[in-house]
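Listed after this line are the structures, all set down as structure tokens.
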Structure I
Amino acid sequence: MATYVLSDVHGHLTPLRRALDAASPAEQDRLFVLGDMVDRGPDPVGVLREVRSLPNCVVLMGNHEQMMLDCLVGSDSDLAWFNWSVNGGGVTAHGLSVLPEDEVEDLVGWVYELPLSARCCVGDRDYLLAHAGIRPGAVETPASWDDDALDAVLAAQTDEDLLWIREEFWGAPTGLVDAQGEGPVVVAGHTPTIVVESLADRCDRPSVSEDGCQMLRLGACPETGGVADRLAIDCGAGSVPGSGRVLVLRLDDGEEFYQPIGEGE
């Protein structure tokens with residue numbers, strides 16, 4: 001059984017399908033989608049439907065889903081609608097407006113119940129998964145890692161941290177991986193890697209290759225036993241015109257499956 005992660009598709013259904021076809025997860029494999037399925041791209045509703053239909057898929061909420069909920073099931077304030085609109089929510093609002101009311105209620109209700117974090121183990125490595133990241137130092141690092149210790153790290157995070165954090169997460173070690181390389185690695189999207197590169201303490205490579213934006217592994221140093229303690233997987237599909245790509249990452253071996261955003265896709 002293999003484990004795959006992706007994030008920040010932002011309404012680009014056709015490249016998402018191509019990336020999943022390239023990765024070709026088996027039916028028994030696990031897939032984690034770390035939010036921001038909606039807004040900006042041409043078919044956010046299609047992405048919601050597609051992701052919801054995927055087998056063995058754990059879906060997390062992103063800040064764009066939260067902005068959508070703030071408008072549709074929250075305060076419905078002018079400020080909430082303004083925030084969603086300036087962040088690309090108009091295309092999602094339109095896509096929902098042409099659906100039957102019961103389907104809108106069903107889709108929005110599904111999004112409302114999405115968790116903000118998850119964890120998994122691949123081989124001997126634990127991973128903590130969140131849309132934006134975690135706040136370092138939220139809990140004291142335990143002497144050893146077990147399920148309770150991993151859960152405590154996630155439980156100590158605020159919704160704001162899990163959905164919105166940027167500089168504080170990407171700019172400093174998490175403190176969770178020790179000098180023997182033991183401890184959980186955090187996987188997050190939210191911040192395009194082209195921005196992460198400017199915030200990061202240590203990157204493994206440039207954020208843009210000749211083919212477009214690419215993921216980054218951050219923080220590998222003697223203090224972490226040479227292990228990268230953060231993986232940045234938002235490759236700019238919704239935010240870097242001309243270079244943004246959809247990424248599906250296989251955690252088992254680090255294989256990266258990219259698809260560019262074509263015209264009108």
Structure II
Amino acid sequence: MLKRVLVTGGAHRLGALICQQFAQAGWQVWCHAQRSVPAAQALCDQIIAQGGQARTVQADLALAEERERMMAEIAAHGGPLECLVNNASSFEPDEANDFDVRALRLQLEVNLVAPLHLSRLMVQNLSAHMPQAASIIHLLDQKVFNLNPDYFSYTVSKLALERSVALQAQALAPRVRVCGVAPGLMFLSGPQTQANFDQASRVNLLQRAIDPVQVAATCLFIAQNPALNGVTLPVDNGQHLVPLSRDVMFAVQDLKDTHA
């Protein structure tokens with residue numbers, strides 16, 4: 001019987017790579033999307049053409065009723081999940097002294113409340129006869145180990161989710177393992193230019209861009225390694241060990257402006 005995984009935000013970028021990694025390893029993939037359903041379906045069609053199994057599911061993760069509907073739909077088509085990868089997130093710039101309260105609440109809802117709620121719903125649907133522990137994987141950010149004040153609401157939400165890894169691992173054992181993956185800069189982000197990305201992506205101990213395929217592979221590794229629980233793995237070429245006073249995108253731009 002195939003193991004089943006739900007990847008939130010699975011249509012593009014890292015989420016799509018995670019879906020592909022699990023599918024290639026023989027998992028049945030549920031690819032979640034909110035607005036990118038056509039892209040998610042195209043990805044699933046590609047996986048199926050390559051001999052894998054994949055289905056799309058749509059939901060607005062900011063709404064509790066949508067999360068509940070999505071998990072009920074998945075459970076109705078084959079039973080409980082063996083793995084949940086909370087990849088979807090909201091990443092909007094703001095500052096501690098200048099943030100919109102509604103925008104803060106939205107980022108907290110999508111980045112923190114939704115992963116915890118989906119985790120609870122997954123656990124409620126688990127079969128008592130599953131042969132080994134299921135797993136929950138939270139996608140975090142190297143920023144949780146390398147603080148700077150930029151992207152304030154986003155960082156607060158990811159910090160809380162990182163602390164939840166250990167708490168959930170303690171609470172859900174032995175039936176469920178919980179781990180985090182903390183990537184560094186992998187893709188163009190927000191207002192970032194290609195030139196800025198090319199420079200900022202090398203601001204890590206290895207001085208080279210992070211391969212997002214390795215981040216996706218780490219998610220699969222955690223799901224398939226029953227000894228990992230309650231830990232967060234930084235997959236960032238050592239970026240979290242290079243402290244900066246600002247987000248790397250802005251730090252690189254500030255340095256360029258200084259020398260202009």
Structure III
Amino acid sequence: MDANPYREIESNKPPAIGCRIHYLATTTSTQDVAAQLARDGASAGTVVIAETQSAGRGRKGHHWYSPPGVNLYLTVISRPKLAAADLPRLSLATGVAVAQTLETLAPGLVKLKWPNDIWLNGKKAGGILAQAIKVDPCEPTTVLLGIGLNVNLGADGIPIELRGSATSVRIELGAPCDRVKLASSVFDHLQKVLDQLEWGGFADIRVRWQKLSALTGRTVQVLDGGARYAGKVVGIDEDGALLLETEDKSPVRLRAGEVTIAGFSSP
């Protein structure tokens with residue numbers, strides 16, 4: 001077997017996503033490796049994939065559970081032609097791409113929980129981490145798009161404290177999934193969504209995101225810094241901010257925050 005099982009889907013056509021795939025048996029975090037590769041001149045579209053991570057992380061530095069040999073842990077180096085103010089939309093766009101990939105396997109079971117969670121059948125199956133770094137002042141900002149997805153994790157492999165809120169593709173489908181083919185599909189969908197964001201704007205992606213929203217119409221609590229908000233989710237706006245309607249019907253617009261609903265919290 002090739003030491004890099006993902007080599008078969010490597011395109012060698014930068015800046016297409018997957019033009020170069022760096023495969024690691026283990027690392028601290030694919031984000032760390034991708035950041036160094038970007039600083040060393042790696043092209044846009046380069047991907048880092050690891051079998052396991054010793055220090056995988058989600059939003060706000062939260063630990064990302066990364067058992068070996070069963071899931072997808074990857075980071076895409078992107079250099080989108082977007083204004084700095086538009087970069088926060090990348091996380092939502094990436095979520096749409098991953099959700100559309102999973103829809104081909106588990107139609108009707110996939111939802112998105114603002115700002116970065118992927119749900120299958122009402123439980124968390126993955127997450128997105130978008131990290132902007134400045135590599136060259138003369139070049140577009142580099143954004144590292146991290147994707148963690150529970151693929152072949154079995155029910156007995158989920159930590160006890162997460163068993164009520166986490167799941168995997170295998171658990172929901174009742175059968176293992178080919179991770180290489182899944183990664184290839186993620187690359188294809190992500191390429192299309194990012195091209196749409198660059199050349200067509202966020203409007204169509206926003207529509208697709210809202211159709212997949214797990215929160216719209218539901219009452220949530222959001223902790224944003226030291227402030228706490230409660231209200232019914234009415235959607236996201238053209239910038240990707242979460243829109244709440246509070247009990248007194250006052251509108252609230254949130255660009256970031258920790259969302260809690262029915263026992264779930266954003267990592």
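Read-outs throughout are calculated quantities, based only on the coordinates presented, and are distinct from any laboratory measurement. Given the structure is predicted, the values throughout are model-derived calculations rather than measurements. Cβ atoms are built from the backbone, for glycine too; each structure is taken alone.
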Working back from -9000 (helix-only ellipticity at 222 nm (-39500 (n - 2.57) for each DSSP H run of 4 or more, over all residues; to 500), computed), options I, II, III, answer is structure I
Comparing I, II, III on distance in nm of label points 7 Å out along Cα→Cβ at positions 8 and 240, the highest sits with III
